[in-house]
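Quick note: the coordinates plus some simple rules give every number you see, no bench work behind them. In this text, all values refer to a predicted model and were calculated from it rather than measured experimentally. Cβ atoms are built from the backbone, for glycine too; each structure is taken alone.
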Structure P
């Protein structure tokens, strides 16, 4: 049994993963479900030969030391594969994930264009999160590909192993593999600071040292992309903080509030037509309110802020994403409820939009022969238009009130300026009068002193203490 042939078969069937273990046939994951090939079980000897054929000496040593090793493996003209060789029950086992040579765009994946906003940022940290097999690497590759095509920058990727291969375009790309080009993520990140990077992509933030270095890189003016195995923005921030000692978490929280620009949490959901899976995703963009919630540790309020910031910041929660897919007929009602982490909230949102959805068993489409459904829709439209008109009137009244308040504030500001001017003039006049008083008092004191001297002299003459120069001799 040949590994390359298995990988070709995997590619032909559109499988995302291949699992190999002794005593059973190879397993393929197609559209998220595992299925065994109709072939003979793999023997331990077959698996040993496959592993020895693709592992380099340093990878064999690592497998012996750590009982597991990651690797990148390519089949010419077919695809690249990310592999992991590991021990189970004392025997070798392996899994391979298919990584196409051609990197798909966000449009190909039907992902929101708002994600491209992260690519144009000059600095900060953007995290793509989700469980294994949720599309994190593919989404990250699409973002990096956009950067290389649109920005004249230096991009450095640090991966274990290298997955998607990027080519130079408008940007220059340097790809480093842990174990081959560098010893560790943290070491590669420290070295990257001396390699004049503009954009850094870290395959995964696995330990506190790597997380701390990523945050520092974002603080020093770089745009950093990375991934985490978390399911929501709040959980992502908590996971980062929990990886540090308690006495450091306050500082890390402050740093996160400054450098975190976005968190995209993904999961793959089965399409209603059975043609594959589609991504549902929560999008958090850092706004002043979000930064404040992160800094104060109120991560439990992030979901509410996300759902209330759809219009302006184009954020969205996972339930809102599932609702959008459901409304557009991409996924089924049952699949949306199954994939939601808060089905009750999703059900409430659905009932607000489609009051009879649960009576129809999850179907949002009315019967084609039921005219009452059309009348009901017309009534909803009329109520909506009336409500919209009321909202416009209220907004107009509020705008007028705001204008009046602004004018009042402006008048008050002018009055305050005039009072301050008069107060200033009064203070200046007071200082002038005070100075004049001091001068007059000093002059009066001098005159008094002179008069006192004259009086003293006259008193002395009167009592005869002072001789009269006009009386000579004894008559003095």
Structure Q
């Protein structure tokens, strides 16, 4: 394989399905999974005389996304008709934006393979409607027929087009994950790759190192997982390198990725913009966005991941790794924020949210919004560790019961008799009994085998059923054994 001789050039077109309740140009529901063609009307069916009416929420979401990706918001943008024929496109054209999109000239910053930052330019973000869906091999004549489901037709999309600034599949995935995180933080997209809510077309080309002109690109269509996107790009790079190494020429085309074989295959020749015969849609007036509206949306933006990471480090004193893990998901970040607000110790809260809470969420397959242990309950539990009511080990037992029952920690501690033994007299009695029962180990310890100390700690904790205060046990044991 000859790819090391060539520089890789990647640009991405990401289609983000918006979380509006209704479609972009009509009042039909956008709910996923309904019976075929049950969420349609004359507008999304493309019936003669039906006129589109723009959904204001779609525009707001476009502005929100543009601001979060450092784009300029156009005061005037225009919808255009993108003309092509396909069975799931009932009007024979798609309403999109072309020359005058709503957002332009943005960027995102990613971390590269060598750990340094890199800025990826965003050419444009524009609004458009989705097409329908073809169902192959389903229904009463499964072997010979395809069926059209137009529920998805007219569903609102944002197309986010990057500059060709990425130089490896790893950089492409870093960009996609950053963009995916942002649109989910904004609440404009549910981020579900399997349902097609976030899907990507990758434009991939290669050129000899030092060459300024771009090579001939292939467009890889509608790939719906980060792993498959990386595989598709890597395969395409090697495919093009082999063609050039053999003296051939790469053909500009659209290709599909086969996740079973890990290979791309030709779908059709790549269309250029003029092939779509774009022209302004006569049924939709130009969209005018006032500075006041843009400013209102800006003020309503949530705290975004980068800002949240910086604040967690600054205010709570936790390592960057912890801050990035806790900020990866907005709901997780808000849960952690609420816990620290009630408890105060940022690192202890981080350890428990990333540890016990995340473990149980994963085991039960539930979202953190559905956690039976709320931030208030978790903070109360951590408070009982602070005041020595229970040890850290016993706290994990209490947490399990809290997760099962939803009860407050104080109730569980009281009902199950889990209060920590801090009475030095009671602890001393247990220590004396353990030492008397293990005289051989006492001699080993006094003979220089320090590791035996852990054995005594374990025996005391076992005898106290885990209730003895660990700090007191350690201090008193050392004195007894050295005596």
Structure R
């Protein structure tokens, strides 16, 4: 029987992806302590989640007015820790939970990323995942020694080469390369370790790679491209797709299109698992959950949205009056998260204003996902409808606050899903690929399109 996938959406920062979450009365304030992340990890493993993964950006959201004051004052993602380090503290207290982190193809090098995540996969015994992003804005560029962020499609062209190099390195050791034959002085077979000698338009990486195969073959690749170019990239590389479908009808269309795109790219569509972002507000009864939602929505303010819109769209919204319309040229020039821009453009509003952007994108409770509010049966019913349509293979669970939102979901919703037989009662394997149902043998059919060269 097809089983639902559950992915926890994590941030190594002072708030969740929802900026007002730190103001919640029940939100923990020790968000830069190992105990905080370890507690979340234990809750997720108790709930049999497939994976918890960290989103990341390489800059504080200080695009608005070119200053970080409002960001710090309002607590809008103003503390950002290294996600891999936080992840390792979680790995130390779990045995099954998959763990993923974001690393940018724009500001790192393929060999470094390949070595980092393959080592992470070894240290977690096959539970690691890499969330591939191309980064968002000029402030990230300046932090990483560049003057400006690359143009949108160029970032993805570079990312294609980046993934070719990373996967090439991961595939360059055969499973049985290491023998450690002390008597005959043979540590590993030289013919089973290869250079990749990759040379592309933007990147090059030679090898030989220095980290052997892992229990799951190689880390799982997560991707969340929402633009037209991003979806092509996801179809080629993504094994776990982070989607943000606004409603079930959109979800059914996009789910089908993504699976067909993977097939057109020469892949088995079953080797791509699509999880749609949802924000559950769960309680013992629907009325209790609705009270929680009403209380949460009082926490956000306009500055939250303006700061994050500036960050996401790589445009200083302080330069526009709240009711001053964007010209077509200005809209075309927004080079950040184009899926967000396209959502506003496709809404039918001509020359949208900052106020329109705030209303349509609603960077508050609804964010870029779908909110599910209710008791166990209410939320499970809605999740099942999406799952069986199908509009997704599972869900990215976004918390309104931490750790309480995850605790409520595990307490109220997970048992109901288990009772219905659509979600596991226990882990059936030890690796992330086991959890996701990604056959290890499928790795061999996903070779990169250049020849490896034997050392």
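Once distance in nm of label points 7 Å out along Cα→Cβ at positions 350 and 414 is evaluated on every structure in P, Q, R, the highest one turns out to be P. With respect to mean projected area of the Cα convex hull in nm², for residues 54-221 alone, the largest value across structures P, Q, R is given by Q.
Source structure of the calculated read-out (mean projected area of the Cα convex hull in nm², 33.1) within P, Q, R: Q. For relative contact order in percent (Cα under 8 Å, 6 or more apart), the highest value in the series P, Q, R is held by structure R. Between structures P, Q, R, the calculation of FRET efficiency 1/(1 + (r/R0)^6) of positions 278 and 318 (r between Cβ atoms, R0 = 35 Å, to 0.05) yields its largest number for P.
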